[in-house]
Structure I
Amino acid sequence: MKKRKFTKEDKGVAGVIEALLIVALVAIVISTIQLVYIPQVMNQREADHMDEVANQFSSMKAMIDLQSMTEKDVPISSPITLGSRELPYFVTARAFGELTVLNNVGEIIVNRLHIATLTSIKYEAFNSYFVNQIYVLEGGGIIVKQPDGDPVMRVDPPITVKIATDGTIDIYFDIPVITGVPGKNSTNGYGSCFIRTNFSHNLKGDYYPISLSNLTIITDYPNAWNESLHDLLGDNFECKKQLNYVEVTPKTTKQIDLYYQKVYIYAQISPGWIE
């Protein structure tokens, strides 16, 4: 019978420990990336998406302004990116958004009389990393709202003020009245969608001067309207912000005439169109 001799060998044990250390190092690196860098990447990604939505809303307003000026029933589709996808291979969350056409969100009152209904196209973001934002096209202006601050008017409404040499003031206000189509007035998700707008008609009969003594905007965003009207109308007017409206009164005794026109725009959200 042969006698077997066993010897102590450390090479196999060292190889196993080395493999475990490599696995642990890789796990630490991946965990650091997941916990530290990925949230920063996703935060920047959602911030870039909000910038994209801002540009898309500006383009949509430009298209509606163009349709109002030309008065041609030519449908134009504007893209809106609702949200963003998650990153592959990492644990991340999607960002979602909701787009809605709202037919009645406020009023425009002149000299205590109702002259127009405020309508809007509203986008609300539901982000996972970046702060949630709301973009609203209301009364021809673009309003931006965040949870941690007052809403601001990113783009002013189509109000023009002309002061004559004798001090009299003419105010021109083209009011877009956006009408949604039932069943085609809202969508949500994380992909891209299109909102189709087309000129319907305007009320030329309303385009006559009114001696202005009081202007009231009833809105969910009085701070945004207050700052915008103060900048547009200048020192000849006093703007008072209340809980859900802004009141404008003249500070001058000169004649002030308001010319306004209501421009009706139909809007519907894809997919599919209703003629």
Structure II
Amino acid sequence: MNRDDIRHGIMLFQYSNTAQHSGRARALIQVLWNLYRSNEIGFHNLGRASLHGTWQVRAGHNLRINTAYLDSLPSTLRLGALSLLLVHEGIHATVNFTKLYDELAARILPIHYFRELSGPGVFDEASDPPRPGRHTEIVRLPPGSMPSFERQSAALGRDQLVDDVLSIETYTRSRYVNPPWIIDNLTHWGGLGNRWPETRGLYIRVLAPTVDTHFTRVILDIMESIGTRADWDAMMAEAGPLRTIRIALDDLSALRQYAPRIVALERRWGVHLREEPPR
């Protein structure tokens, strides 16, 4: 693929129904054309195919498309995949959100675009001007061709896109998820009851080491939101060292409003959630 393919990918999105009905698309399209004209979009071998592309202001191309990823795809899928990737990385170049909100934004619009590409498809008005007798082609991504986008689309439909993002180790780091962020977002995206057990475990892992009751008290809310043994086990597998959790809850157990809740959780799940006294 070459520079003409980049132009083609931008135009494919520009003429899509998704772009016509998205408030953010207008700014995104302008950003992509500005990057294209200033030669800030380019193809690079970034190693593993699971890394699709990157956005970072630097010397050389700011928006980089991974050739290893595109080369791993059948030729019939590459234009659609390139266009999706330009939209994803272009959102990073367009919005000015804090880290995790930026990642969510960079997925939502591409998911809607993917739904169009994998459904009715997008008329390819971007290639050559129509000629007499030439039919406008449709770019379509067949079912099963983009499993990562299908997974993200399903997660967005359940209001669990944040869980999908947090299942990627990179986004579990403290620059993305910290105690204040967790507190601020407990009721978002369907609330605690809609979070994957693994996400709830991650929340506990982040909150417990603070040993600050403003944060650690939320561990009880998280644990109480679990309804089945399988979900409890999945949560605790991601929750970090049990000793760290016990120290956090041991401090809470000294406070009257929290002690009965801890005891109830211990009885329900048959676990010791507080530091055992020395023998």
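A few remarks follow.
- Computing relative contact order in percent (Cα under 8 Å, 6 or more apart) across structures I, II gives 20 for structure I.
- Looking across I, II, the calculation of Rg and Dmax of the Cα atoms in Å that yields 28.8, 128 traces back to I.
- helix-only ellipticity at 222 nm (-39500 (n - 2.57) for each DSSP H run of 4 or more, over all residues; to 500) from the coordinates reads -8500; which among I, II: I
- Distance in nm of label points 7 Å out along Cα→Cβ at positions 151 and 247 - highest-scoring structure of I, II: II
- Identity of the structure behind 2.6 (criterion: distance in nm of label points 7 Å out along Cα→Cβ at positions 31 and 167, calculated), options I, II: II
No lab work stands behind these numbers, since they all come straight from the coordinates. Since we're looking at a predicted model, the values are computed, not measured. Cβ atoms are built from the backbone, for glycine too; each structure is taken alone.
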